[in-house]
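Scrolling down, you'll hit the structures one after another.
FYI, it's all coordinate maths here, none of it is from the lab. It should be emphasised that the depicted structure is a prediction, and the values quoted were computed from it without experimental measurement. Cβ atoms are built from the backbone, for glycine too; each structure is taken alone.
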Structure P
């Protein structure tokens, strides 16, 4: 009888050790900090500018001026400059604070990284996108991979994102023609959209997208208003 109790205790201790080892591995994977993640520290803003010059002048104003010429033009975005522009930005969603964003342009891919703060616990989240123009000329923003630390959580993240998007659409008044809504639908629900943008009194269409190391190049052309 005593031998049975000893054997049972031994088995319980073994399973407890296994559970603790698995938990330690999971915590280690979640707490992992990718070596490439080095978000830019926001620089002092003595002029009190709400929008960084790279976004407002180099990208926004240039895009507007080129669109008014009503001819094809190219917009180039550099991830180094973009990271300087978004340094210090924070977003809150579903009780999770996302801060210290960093963007990487690698051949054919966009990698988004940030620090997620959940009730004081911090994890590095990495999302890999593969933007492309499909055969119908629509922009598709498929999410290829989602990682928390070193743990791949892509299937779970996609399922939760799709559920959140569908609940939002069903329970609130959402303008489905809004560009932000279309982008969210593509990212969260896998819905490609016609990449036509209104620029004051004219319309432009994204014709092609090329992503190389450190650079995203987008070709736009004049377009008719969507019906």
Structure Q
């Protein structure tokens, strides 16, 4: 296993690490949304190709490496590909809808780009930096009473937390001789959901103890 958990922060002094967190959040979120822009003909591949080039370049600048951006996406793609392949099947008689298969491949590519953009964001930006940047935006827009910075930072913080929990469960599964098969997902997914719910409850209790109940 890699020493890095998917979507976890990686210390560095690259230009991307030193950029303002707010700018990185907006830019990489825009890239994620742009990857799903519909297109026809050659533009179906031009836009995702351009986004992939940008992400690869940025990952190299950050000293991370393009391949690591998709680490942890396996289970997600297995489910998505399975669903779309099922939709591409035609019967009776048994056949394959090539148009449907093509759309499935394009969608998976777009999903991969959005996943990679999120991984890159959290690899070069800490949740604390994101919250600080959002707090500054709140002050400029005079939205302090809404406390959106806390809500958004907590929501974003749970994304890398999920992968941390998933990696720990996978490690425990492998240490007990478990194999990569459908049973692994059947066992580990409910455990991951349960631990995420417990983590959310613990966070809520900690906020209440600090007197943040009214801010949530």
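Have a look at P, Q and say which one yields -10500 for helix-only ellipticity at 222 nm (-39500 (n - 2.57) for each DSSP H run of 4 or more, over all residues; to 500), as calculated. Checking each candidate, the match is P. State the single structure among P, Q that was used to calculate relative contact order in percent (Cα under 8 Å, 6 or more apart), giving 28. The correct label is Q. Among candidates P, Q, the computation of mean count of other Cβ atoms within 10 Å over residues 57-64 that gave 17.0 used structure Q. Each of P, Q could give mean count of other Cβ atoms within 10 Å over residues 137-144, but the derived value 16.4 comes from P. When volume of the Cα convex hull per residue in Å³, for residues 121-184 alone is calculated for each of P, Q, the greatest value falls to P. When Cα extents along the principal axes in Å, for residues 9-128 alone is computed across structures P, Q, the figure 79, 36, 26 traces back to P.
Looking at distance in nm of label points 7 Å out along Cα→Cβ at positions 89 and 161 over structures P, Q, structure Q comes out largest.
For which of the structures P, Q does the calculation of volume of the Cα convex hull per residue in Å³ return 192? Clearly, the read-out refers to P.
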